[in-house]
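What follows is a group of structures, each given as structure tokens.
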Structure I
Amino acid sequence: MSATLRTAPVRGSRWRRIKTAVAVCAVATLVAAGAFAGWVVSLGPLPLTQAQQVSTTVVDRNGKLLRAYAMADGRWRLPVDTKASVDPGYLKLLFAYEDKRFYEHHGIDPLALSRAALQLLTRGHIVSGGSTITMQLARLIEPRHQRSVYAKLRQMVRAVELERQLSKDQILDLYLALAPFGGNLEGIRSASIAYFGKEPKRLSLAEAALLVALPQSPERRRLDRYPEAAHAARDRVLDRMVEDGVVSKDDAAQARAAAVPKLRKQIPILAPHSSDQAIATVKDTPVIKLTLDATLQRSLEALARDRAIAQGPDVSVAIVVVDNETGDVLARVGSADYFDERRAGQVDMTRAVRSPGSTLKPFIYGLAFEDGFVHPDSLIEDRPIRFGTYAPENFDMTFQGTVPIRKALQLSLNVPAIALLDRVGASRLSSRLKQAGTSLVLPKDEAPGLAMGLGGVGITLQDLAQLYSGLARLGATKPLREIMRDNDSRDTMRLMDQAAAWQVGNVLLGTPPPENGVHNRIAFKTGTSYGYRDAWSVGFDGRITIGVWVGRPDGAPVPGLVGRTAAAPILFDAFARTGKIPAALPKPPRGVLVASNAKLPPPLRRFRPLGELIRSGNDQAPHIQFPLNGSRIDVDQSEGGRNAAMPVKVAGGALPLTVLVNGVSAGDIDSRRQRLIDPPGPGFARLTVIDATGAADTVVIRVQ
């Protein structure tokens, strides 16, 4: 009994001590947990915004890199889309070497940490850190100054936070954008482009192993400084992969035999003028997509550089390529060499205002065809003529006499072009070209005049290309587009009637090509500005339009610089470098009059200048009495409608009288000087009546 009484207090005392110890441990644990939680909170939020900043990149329509811009501090850090742009073979090596269970853990890999701790205990020094890719990303976001338990614990906490905030793919993308590869190169894309001259989408085993090895010690393994150290590190990666069964011995041996690059390559600078314009236009966007085609752009930049060198040390070349259907710019070469100061390489000559020479002549002829007073096979005089004080002369100072309109345009004769412009009206030509989206620059305080037909006006190469693509589109231009956006709301603009545009294209298709060209494949026109300052050539097929300019950016003359010999050969070479056979032009629209001169209506067989329309005696020029100019005509065009025909009444004029609707013949007027014609479709229409002597009258009506 007494023994029992003595032992009870002992047991009670021991139990109290145990409970006290447990309580102390619990309190200590809570305190430690609270302290740890407070420490975690003190770390603050992850600086992800800064870490996600990348170099601005400009890519082509297919996502190929055109140009990248270094970050403000000089680092190259290109954005990465791992699934789309990184070689799966490289990823296989990366996971096997750095983080075998990347897609399984939540930021921390206990097995890897245990292995690292065991190696530390058994070998007495750190062999591997046990860091996952997520932990390495945490270190890249918050760089450490030295290795320590505290630094490792901080990485682990940040890794868990990263896993909670980002998906695995986002973590991998960010890691591959931030991983250091020596010098100012960050990320897999920067390293692959700088060391191998290509995107990391397709890498050899040797290249992939090298890129796995470099981030372990990027400065000590810099290829441009320590290629031997980089070579040894790459081979160690290959040896490890063989041990782990990831790579076969034969493949590893072949990879070891590959040389290691010792020099960095230049980051691509394609389409520099377009890229500069894009980043000035689109703000705060890491990736800007252009409509350009990188392959075509590279080829045409080389073409411009080679041809400029052949022309002389001060001459530059500009080229622009436009997709006819969409108005997308497929290539823009602003100068022969962006870095050539003597050639003013950083001046974009596709946007510079220059004198177009004879390149506006096709639009004079187009309006003449539209008005219906000439046809491509009409005859016209190429003889000395004076318009007030202005007496145009041909480039070769000779005259051809009577020639077909077709030949006059193909040979770029000046006198016929000015005679037609005098009839069409310089102001009307100017307003029509502006209506089609072109910005014309006239000399100060001058109104449009006849001189603009021979280059007396300023225009850019891109605007010329837009106008010529309108010919290929049968008279409808579309604003050019170079920056791809989600909303594309560009409307087409009227240049001329479909029939007139087709006739111009058909005539230009027969222009004699330069020595390197093939006949009847490309519709083109050349031009030379006054004083041999600018040489032009613009042409189109059924698919694209290409414009070429050659000259000195400072506007100084270049003796012997002529569009036909300087620019036209570049134009045809540019078409050849597209890699496609020239596409056929559109088929003639309905109602186009295709006939030889002998079968044309008498008024269309020969062009007569305005001066020849003056009559003497009691003769009167034709005058359209109905419909009146500017009137609105309501026409019942429904099936069985009673008013399906529209009357045309004329006073005066020598028989026979011919009616043209939008430049297309609608038949002859009878002796009563009236005729019923089929009304054109809804909208504005131009009615022209021409008599036997070539005198004409025109009205514009609105049919509805």
Structure II
Amino acid sequence: MAATDPTQETARRVAIAGNPNCGKSTIFNALTGLRQKVGNYPGVTVERKEGSFHGSHGEPMTLLDLPGSYSLQVRSPDEAVARDVLLGRLPGEARPDVVLAVVDASNLERNLYLVAQLLELDLPVVLVLNMVDMAEQAGTRIDLEALRSRLGIPVVAMVATKGVGLVELRQALSVATLPRPLHRAPMPALFEEEVGRLAGTLPADAVAARAEAMLLLGLHGGALDELAHHSPEVVEAARAAQHRLRDAEIDPVSAPVDARYFWIQTVCDAAVAKAEGGGLSFSDKMDLVFTHRVWGWLSFLGTMALMFFCIFWVAQGPMDWIDDLFGWLRGVVEGRLPESDLRSLINDGVLAGVGGVVKFLPQILILYFFLGLLEDSGYMARAAFIMDRMMSRVGLHGKSFIPLLSSFACAIPGIMATRTIENRKDRLVTILVAPLMSCSARVPVYTLMIAVLLPASALWQKVALMLAMYLLGVGAAFGMAWLFKKTLLRSETPMLLMEMPPYRWPSPRSIALRMWERALLFLRRAGTVILALSVLLWALATYPKPADPQATRAEAIAQSFAGRMGHALEPAIRPLGYDWKIGIGLIGSFAAREVFVGTMGIVYNLEQETGDIEPLRDLMQAEKRADGTPVYTPLVCLGLMVFYVLAMQCVSTVAVVYRETNSWRWPLFQTAYMTVLAYGGALIVYQGGRMLGWQ
């Protein structure tokens, strides 16, 4: 039998729970630092964050960051996972030893509803009053001793962004034996009787039978029918208990809710004192600008403009440094190895594949810096509110805007961000249209084609054409979302109900850790796939070898497997104005869109290995068809750009869609509809332009 790690046997498992925007992640990062692991919960697609830290006496502890929840009566996949972990339902996930309940001290009454449910789980609970400084600024005074007495659990006051209260929190978690909660919200006597009766029908190994029974009684009939983790006998017992309660004029859904809120009110009356009057709070004053019908839009557009300026201009320097680094590595390989297939594999396969991904890391980091800044400051909720009116016109609500915004850097984190959308159909629609937002991987393709199309034009003309491609992607995403909501995924336009958290200073440590974590995820999930497919592309472009050893590089590619595939594809893409060489580029870019640029460099026998696109631009401008006409006419260049705006040219995104939907149905449908959309768009540009007499 393999030896076990003793530290893992004795480590206390702490689950950190709370409402969204209460500072949970800041506390998690403050306790664990870089000692974090990110993955998925077993059997589901929700992200799992776990870290390790030590208590005040050096004892090992494991901290699990549960998804943000408003209640254990769930509305989204994230909330379902939080509930199942706390109840011990999730296979392969041990039930926590203690729950760290984090609440926003400035919104204590609303946050205590989840705490009231946590107290019913028969688990030790430690309450963290986060952002007490903001509560005090708003004139709210909280009596900690009165709160401890009323709740019957340890209470710690914190300002997580400043590290205030961390020592006290470690001490509270280090108590040798944490007691079970002493108090909980009292329920109507008949309701308690039915809870006890229903709990008796649950399996003997149910670790929180009373809490399970209360959740079952609070489900409507349709939700009861969909239960998969309870036997039909338990479901029938729950339905019978609901009927008996209704016969006694007790609503099984609203009764526990009303009882909890009544109890919460008594707790707050005893422990919370609010200053009279005081006028508007700081957040209210800020919202007069940031949610205004005019100034709100102007501030939102200014924020987005600043973010894209940094992504596409500030990131250019680090991207050039990475180009130079990989160019130096290529030079080292060329100096150490003789010309051979091995050298070509390392340079044209491995280094080209890795470099093509790593080059865009600065843009990803800048995007996540801004997203972290906007989210931690509280502005992200305002942006969703502002965008809600526009999103509602296509059948979605403002929450879908945040994943679409993330997709401007990369569709992978954008698709992962859809987990916060409660409605399954809205979530699917957002996933299906997210890749239409022009990601950073399309930038090299746009840049190359604009250079070929407008070699001597003014900078503003090139910028305008780039912006037009982004707007085309946004318009296509909104149009397809409207179509899906009217047909395939028909449902009512949801009403936006979301919390407006108070404005606060972001935590630099939390943002830095998030950037580090997302950088690793991006390189691991996207880089490995692109690397493998880039090596495959190299093999297809290298073999079989030409019979003539004096054949040029371009001739060798024409005879390779890649060349044969390009020739086979040419009849299908000829109506778009493309030749077989462009076909090779299209095939190669299914690994990742940016691979198109490197592939075209190989196809056109480009010897220079620099980040400068001018040599490749000149070769492409000089390319002629058999009849002497240029290949890259304005219509072909525009058609290619439109194709890349609309096409699903990214295997990594396909893999993420599969993981997020747990089915091949949706990624295959997404790839098919986007390919048809891209082909149709490019066809309209090329053939429509020719009908109008353009070239």
Structure III
Amino acid sequence: MYSQALIHLQQILGPEAAFRDGQWEAIDAVVSKIQRLLVVQRTGWGKSLVYFLATRLLRNQGKGPSLLISPLLALMRNQILMAEKIGVRAATINSANVSEWQDVEARLLQDDVDILLISPERLNSERFLEKVLPAMQHRIGLFVVDEVHCISDWGHDFRPDYQRIVRIVKLLPKNVPVVGVTATANDRVVQDVIAQLGSDLQISRGPLMREGLRLRNIVLADQAERLAWLAENLPKFKGNGIIYCLTVADSNRVARWLQQQGIDVRPYNADMNNEERIACEEALLNNQVKALSATVALGMGFDKPDLSFVIHFQRPGNVVAYYQQVGRAGRALKASVGILLAGREDDEIQEYFIESAFPPPDVMEVVLNALANSNGLTIADLQRRINCSYATLEKALKLLMIESAVNKEKTIYHRTLNPWQANYARYEAVTQVRRQELEKMREYVHTKECLMAFLARQLSDHFARACGCCSNCSTPSLPGKVINPQITLEAIKFLRRDHQIILPRKQWPGPIQPGEKRTIPEEWQNREGRALCIYGDAGWGRLVAQGKYRDHHFSDELVTAAAHLIMHDWRPDPFPRFVVAVPSLRTDLVRNFAERLAKVLAIPFVSIIAKSKETRPQKEMANSAQQVQNIVSAFSMTGTAPAGPCLLVDDIFDSRWTLTVAGFLIAQHGGRPVYPFALAKAAARRTME
């Protein structure tokens, strides 16, 4: 069987390929010994080869198809291409190929699929549970969980849907082998995975050190300096790579800046449709682009063995996630580079991620109480009752369903009769671990010891040692600062021109008055608007923050910049005839700015709208329903609206609901169309997958 496996390995990797330490042993444990196995090996070791070759050998023995739980669409596409090289017939059922589901289901019934790849979210799909799983469950030849650390809430990328896997594993017959693979599980996560998947889980663990991956940390707090460093140094890198960003906004921004500098870099994030992302992946795989500026949507499992560099535009939240991402580089190269650019906004973004990673137990209790006192509620219903975000509600409901405290009929959630008790101690412990991990990441940025050894020790690698090639072990080849100050000035100018679009809201989160429709009539919708910058950025964002919270006065420089944007870059057509400020009971800051802006634009400022009651700051409202309820009756007309168009001015926007409600009121009273303008968009705080 070994020789047969070696032949298949060489079909994938070439005639000179040989098994790495531990690979054949893992395959043999699954195929010959029918074991349940946890494989913890470094990025690039070849964990996917274990389950693909095991699938091939098991199918040769007449066993049923493998079922692979895989977390990302990008990973699935890579895996299917690899499987085809050894004649493994792979298929997938995921949210991006709905039109193919019926064909895949038919192929499964005909035993024409060797391995089925699904996301963990499919395990909550009625169609999958009723049509696909029953056709497979009594003949699964191998059950595989890729990125198995996601099962553990101690892991860096816990996903509630992974908890459903535990139930399926416990129902599998003992003669069905199980493989879980990951590169990012420290001892705490390993023990948690064993506790969930069974004490008979065997461990295959190897050294996590990456030979030839030259790590380096560079602290350039200002975004303009980091953009300038990329522009100055990216052309010096041989080959292709990935630039990781923490937010979608930065993924797009970095790509735009580098494109303007003549460097072919494309964005990659979850705001793009599936076809766009596939095109970007293929461009990188085929060396048609210098780099992708990506969020974690291009993360686990993306396989381009000859990536020569991975650069982080911001610092990730923990060492484990960083190791997983930087490990994309150099899998088949003798030398590659991993550079971390630490920045000013890193901590703020990571604090948000920590706070929003898990639904707090008190939120889950409020959800249960709301459901218990109703005949069933949708997520939209819950949003109107509970001040928490859609993402938090969704996670809470998933966990409560997994724990059988809630069930779902189509879009309606119901409280079951099963008891449920909040585990506050577990929540606090996990949150504390997250904060400790963030502190370790801060420590990593400034450590003087070997960078690779530091990472390996945080992953409980007992083989950790000095690598000899990181910037702390040898002399770095690239500068740690921007050499040409002119490029930094260009980056500042770029940031000051990097205006943000304010898209109009077209629907209310629910009827505003009984009997009203959710759709906002088109004539009362805002038109597309603009914001000068992102709050706190190195362009105008720093001046906005200074004016709002230190000086309590927006500078004339911001007035001039706003007028230039409106008159020369945006040029709304037809041009506004008057200016209105979003009113406040606490301060005249926005009104003062809007009056001075109107003078420069040479159009009148009018005071036709007032705030009739004090409201909580919109940033304290966690979802659209709460945000609208907070302000929907807070504004009133105090004068007659002139014939439009109207320029509606605010200082900082986030959800757009304040601008939407105020604009709706003005439009209803004849001042339409309404163009919203804000000095800044609230800093983006989330990644999208």
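None of the figures in this text is laboratory data; all of them are computed from the coordinates on show. Bear in mind the structure is a predicted one, so any value in this text is a computation, not a measurement.
Assorted remarks:
- For 43, 25, 16 (semi-axes √(5λ) of the Cα gyration tensor in Å, for residues 293-516 alone, calculated) the corresponding structure among I, II, III: III
- Of the structures I, II, III, the one that 31 was derived from, the read-out being percent of Cα pairs over 45 Å apart: II
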